[in-house]
Each structure stands twice: as structure tokens, then as C-alpha cells.
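Chemist: Read through the structures below before going on.
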Structure 1
Amino acid sequence: MKIITVIGARPQIIKAAGLSRAIKENFSKEMEEVIIHTGQHYDENMSNVFFTELGIPKPNYNLNVGSGKHGQQTARMIEGIEEILEKEIPDAIVVYGDTNSTLAAGVAAAKMHIPIVHIEAGLRSYNKKMPEEINRIMCDHASTLLFSPTKAGVDNLVKEGFKCNAEPPYSMDHPGVFHCGDIMYDNSLFFSKLSDQQSNVVKENSLEPNNYVLSTIHRNDNTDQPERLSGIFEAILELIEKHNIQFVLPLHPRTAKLLETNTSSELYAKIKSEKRLKVIEPVSFLDMIALEKNAKIIVTDSGGVQKEAFFFEKPCVILRPETEWVELVACGAAAIVGWHKDKIVTAFDHFISSKDIKFPSLFGDGQSGKFMCEKMIESFTIQD
């Protein structure tokens, strides 16, 4: 069978590594993978370098769409993907998560009656003001196979009318729902060893293992609103002073552009002069793993980094008003604080003093990629 994998953002490129690896190692005779890169992320450090570093097959097609308004960007992607689908005639299209690339691929495939395989199905923040929430809901309801990384994801789909015990043959009107584990957990296990061998980021930045805080800030809800961006950085500066602890911040391009304009001149001067706040360029995936594994606490607004913090048993302060990874909060390993300074400080103080934080097994056995390939072959063979 031939599948087309659509990726466009940095996290999707990393997730695709897990599925590509499973195909190469276990199903090379049964499956052919064609990769479309939409070009939604086009910064060299944020995208292309990942293909080399992670050993992902280079894309067969690159749409080079770049940034733009949601409608404009998505329309360009639909047009480009539709042309490729007409040429390749795949048995199914594989999409990841909740980006505009995922939405565009889902729309194009659904209208051409090509089965959609949605990896990371069923996740919900229950905040439809988030573009990602709209994307993931619409893609789920057009998919033929839905692979959820968590039981909560399956429960969400059941609430929306999906049948988790449906029998094949599957279709868009009669989809198959599977609790399969997390492809990023597969990757974290696989690349953790590689990171130990190849990454020098901790040493190069003079960081003391287990005695620094890793922070990432990139969501436009935080970066584009001065009140929110200021609240986050005021909290970081207070925590640095209160605990005399170093923060390291791989700074997303969006945040770098807006930090000076969306904070007061006084706050910006403090940020620039605080030597214990180490701002660095965006890092590779292997370097990010090294930073996560060696951090004491992680403070982030990234959904992916929330999970990786859990994978490496690091408490996480979530700089969002909600999360799709509700299990992390439920088991006490993460706290939702939004952008409010007092809440950020309170959650951080709790985690830095706690010694009995639990990290139960929530995300599978590290073999979700293999499971998904097996189900794809089984499902579409039956339909044929």
C-alpha cells in the first residue's frame, strides 16, 4: 500500500520520524511512504536540519508555503496537496496533530475520498478560540482511522459520537478508533540514547545538570499580548531571584521579535541584564532532549514539551489556561498557570520543594508506530 505523510511544522517532522522508522524496520515490503512537506515552518533551524539529524527520509515534495494568514496559508496548502494526491493516488493520507498542514491535508483528501489516518486523534483543550482546536476536531470528523495516544483522547471521541469498538471495513462514515500509545514516546526512547552520544548543549552553555530550569515560550496567545508576555517574564525574573536558579530559554523566532516591543523598556532591560537568564538560539531535537533530561523543572507553553517533560520525569509548569494533555495535570506532574505571575510562582515553588511527584505509565510501550502500521495494512487490505 502507498501512504502519503503530510508534515509542515517542527513537531510533525519529529513525529514522522517514528512512523518512518517503523515502516523501514518492519514493513518496507508492505508499505511505501511518500512525504509532503508543506513548508509551514521554513526556518532552517526549525525544520530542514531535523531531516538530517533524525534520519527522516527527505520529503518527496515541498510546497514552500511559508507563513501567512490562516485562510491564505491553508488555501495554498490545499491546492498543492490536491495536485499531488491526483498524481500519486495513495491508499491513505497520514496527518499529525492539529496544524494548518493537518487541516489542509484533511480537507483535500476527504473531498477526493482518500482515507485519512489521524495520528494524535481525540485530543481536546475545549477552547475553540485556539486554531489548533478547530483543526483537530475537523480532522477527526473526516478521518477513517483515528489513533489516540491516550485513553482520555478515546473518551473524548466517544463523547462526540465515535464508536471505539467499530469493526472493519472502516470508512469516513464508519471510522476505526484505536488507543495506541504516543509516537513521541517512541521517539523519546529512541533518540534519548542518541542525544547522550551526540549533544553537548548542556556543557557548551555551562549548565549544571539538575540545577537549571528549561523554558520555552512561543504561542501567539502569549507572545502577541503585552500583558501576558510581561507576566511570564516578570515571574521568571522573580523565580531566578527567589531561588537563585538559572533559566535557559531557547528563544523561538516569534518571541525574539516581540519581546522588546511587547514588554516595557524597564522589564526588557531587566531581562537583558539578568545573567542567570540564558537566552539561546532554537536548538535541535537532540539538544532539546538533552536540555529536558538535565533540567530540574520545565516551564513551557508547548504541548510537545509538556509531554517530553513527563517522559523524562520532570515537573512542568504549563503557561496556558488549558492543556490537551489533561493526564499530566491529573497525576500531579504538571500545573496549568496561564500567564499569571502569581500562579506561575506558586506552581514553581510547589514543584521545587516536592519530593514525591509521580510519573505513571500513560503513553504506551514505545511501539505505537509499529501498531499503527499494522492497523493501516490490516484495514486497507480488508477494504481492497
Structure 2
Amino acid sequence: MAVEADPKFVREVIKLGGKTLKKCMQCATCSVVCPLSPENSPFPRKEMIWAQWGLKEKLLKDPDVWLCHNCNDCSKYCPRDAKPGEVLAALRARMIAEYSWPSFMAKIVNNPVYFPLFVLIPIILIGALISAFGLSVPSGGEEIVYSKFIPMEFVEAGGFIFGGLAVLIALIGLWRFWNALTEGGGKTITVEPKEGAELEVQGGMCFLDAVVYAIWDIIKHSWFKICEVNRNRYYAHLLMFYGFIALGITAGLDVVAKYVFGMPHLPIWHPAKILGNLGAIALFLGCSFAIYNRLTNPDVKGGSYFDWFFLLTLYAVAITGIITELARLAGSVAAYYLYVVHLIAVFMLIAYAPYSKFAHLIYRGVAMAYAKASGREPKLPF
């Protein structure tokens, strides 16, 4: 069998965080200890050797890369410290770069050299808006109302435009990923056993049912519970996940209250506001736990720029949102300036979502549904 290696792809994986890739000696300890790896053709051993050989085409069509939740049980027990969990994380970043559109955007978003540029873009856009419409910070001594500075219609329009564009780009990437999955092994194969032969078939389920079950697993964070080395990440993920959802619901309710019920500003005691504030606190705590874990846990210490870009952007959204709210309640004019910083952080989170680790939600969700439909998922102990 001829193997068409791609040395450039190997270098890309190493650059994206798989620095220890070449330490792997194929002992298969990683596949043995991984609680998420299916019995048939388990990961991550095969992914490690494919990555060492530079088998780009096989890896970019491999759904098992997304079944890994980077719990790092494999990395802890690896006798060569090859860190398979980090290598698979690098492969996921490379897959997002491959399938997102336009593909060059993912490559530069995940390159630290361009970080100042991606901070500068929302600064320029907001600055141009302020300059074009002659907006100015209201003087002190009156109630802090953000729409007196930047009309909410502008913020909402920006949210719909850039948010909608992010969703469209994410769907394009998802479509490309799905086509790669089905080309790489998702086609249905009809098996007709011969008379007298015994045949064991590993069955899956209807794909629509698999999607429902995958969504339910994501809601419960079922697969994170199996991790041993990095179990604390389960709670950090729950706080970030549900904190962000709570903030999204609150933003949606704000729009409904304004345009349906004519309530442009919900009071602090309104249930929607309470939900949003609780969500902001949960998001802040989740990010804090995740960062603390990455800095102190010896088995997961470090991380790639791809990881930190998303985590710190999410953290910035939580921190600036909380500080801005506190400044507003205190009646400080500084709330207006903090509000601009918060909008910059929100723009970076949403607009760059299809190219950042945020995209994990949809790619992993599809891979989990694919695994359920094809019967490749592990049997969860609960």
C-alpha cells in the first residue's frame, strides 16, 4: 500500500498545539485508557500515527477526532508524554480551518500574529459609527442609559448582521464537514450473509433520533462526566455553557420586550434581567475555573493559542459585562466607556465564532450524532 504523506500537514498540526506528536511510539496506552474510545477501531492511537505520517485526507474525514473531549486521561498515562489529547485538539483546530469559509480567515484568526488586527476591527467599526452619527457620551448627573450614547437600534442591527453572517458561515462549514464525513465512511453498506455464516452487526439508530440524543448528551454534558484526570472541567463547562445560554435568552427577551411590549429598558428586578445577571456570574465563574485549571493542573497545563483565544474572549465578555453593569448601577459615566469595551469583546466572540473554538459546539454535535447513528459511540456508564 502506497502512503502519500504530507510533511506540511504534520508541521501545521505541530504549530496548532500538537508539539509532542513525534514522541508517540505507538504503544496504544492512550486507546486502552480512554473511556470514550469505541472498542472497534479505537482512538486516539490511529489518529496519532496518521498525524505522524501526515495522512491529511484520512484525518480530515475522521469523525473520531471530535469524539475526544480532551479530558487528557490518555496524556496522563502516556509513557512518552506524547499528549494525544493535545494532538487531537490541534487536529480539531485544523479541521475547522479546513471546512470554514473562507478558509483563510480561520488560519489568520488562529494565528497570534494577527490578534491586534482582530481587536482593531471592532474598534474601527464602533469608532466609525460614533463619528458618522456624531454620537457623544452624555454628561454626568443623569440616569445611565446606554441608548443615549449608542442607540440600541444600531447595536441590534450590528448583532443581526454579524451574528447572521456568523451563522451562515458556520452552516457552510458544517455542510462541508458533513460531506467529508459521509465521503470518509458515512455511506450505507449492504451486507448479505452467506447461508450458514454467523454475522454480527454493530447497529446504530435513525439519524434524526441520533441528533436528538446527541443534543441531549450535550445538554447534560454526559461525556465530560467520564473524564478522570480533568474532571473539574465538567463543572467549568457547565457554568460556561448555561451561563452563555442564559445571557442569550436575556438578550432575546430584551428585544421582545422592546418591540412587542414597548418596554425599552427592563428594570433590574425583572426576571429576564435576573436571569441575565445570574448567567453573567455563571459565565465568569466557569471561565475562571477553566483558566485556573489550565494554569495549575499538571496534566492539562498550557494549551494552544486556539484554546486561549476563545477562552479569554469569553472571559472578557463576562468581565466587561459585569463591570459595566456595576458602573451603571453606581451611576458612573464610566459605564458608557466600559460599554464600548464590552461591545468590542462581544463582537470578537460572535463575529469570529465560526473560526474559533466556539465552532466546537456544532462540529462535535454533528460528529456525536454521526457516531450514534453508526453505532460507534462508547457505552456511557449512566
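Only the coordinates and a few stated rules stand behind these numbers; no lab work does. Worth saying up front: this structure is predicted, and the values here are computed from it rather than measured. Cβ atoms are built from the backbone, for glycine too; each structure is taken alone.
Chemist: Quick one: distance in nm of label points 7 Å out along Cα→Cβ at positions 106 and 282 came out at 2.4 when computed from one of 1, 2, so which one is it? If you can, show how the numbers build up before the last one.
Modeler: Working: 1: 2.4; 2: 2.9.
Answer for the origin of the read-out: 1.
Chemist: Ranked on Kirkwood radius over Cα pairs in Å, for residues 322-369 alone, which label among 1, 2 comes first with the largest value? Intermediate values should be presented prior to the final figure.
Modeler: Working: 1: 12.4; 2: 12.7.
Going through 1, 2 one by one, Kirkwood radius over Cα pairs in Å, for residues 322-369 alone peaks for structure 2.
Chemist: Here is a follow-up. For structures 1, 2, calculate relative contact order in percent (Cα under 8 Å, 6 or more apart) and state which one comes out highest.
Modeler: When relative contact order in percent (Cα under 8 Å, 6 or more apart) is computed for each of 1, 2, structure 2 gives the biggest number.
Chemist: One of 1, 2 was used to compute helix-only ellipticity at 222 nm (-39500 (n - 2.57) for each DSSP H run of 4 or more, over all residues; to 500), and the result was -20000. Which label is that?
Modeler: On the way: 1: -14500; 2: -20000.
Attributed to the structure labelled 2.
Chemist: Tell me which of 1, 2 gives 0.20 when you compute FRET efficiency 1/(1 + (r/R0)^6) of positions 114 and 362 (r between Cβ atoms, R0 = 25 Å, to 0.05).
Modeler: Working through the options, I get structure 1.
Chemist: If log10 I(q)/I(0) by the Debye sum over Cα atoms at q = 0.07, 0.10, 0.12 Å⁻¹ is computed to be -0.37, -0.71, -0.98, which of 1, 2 is the source? Spell out each step's value before the answer.
Modeler: Values: 1: -0.31, -0.63, -0.91; 2: -0.37, -0.71, -0.98.
Only structure 2 yields this read-out.
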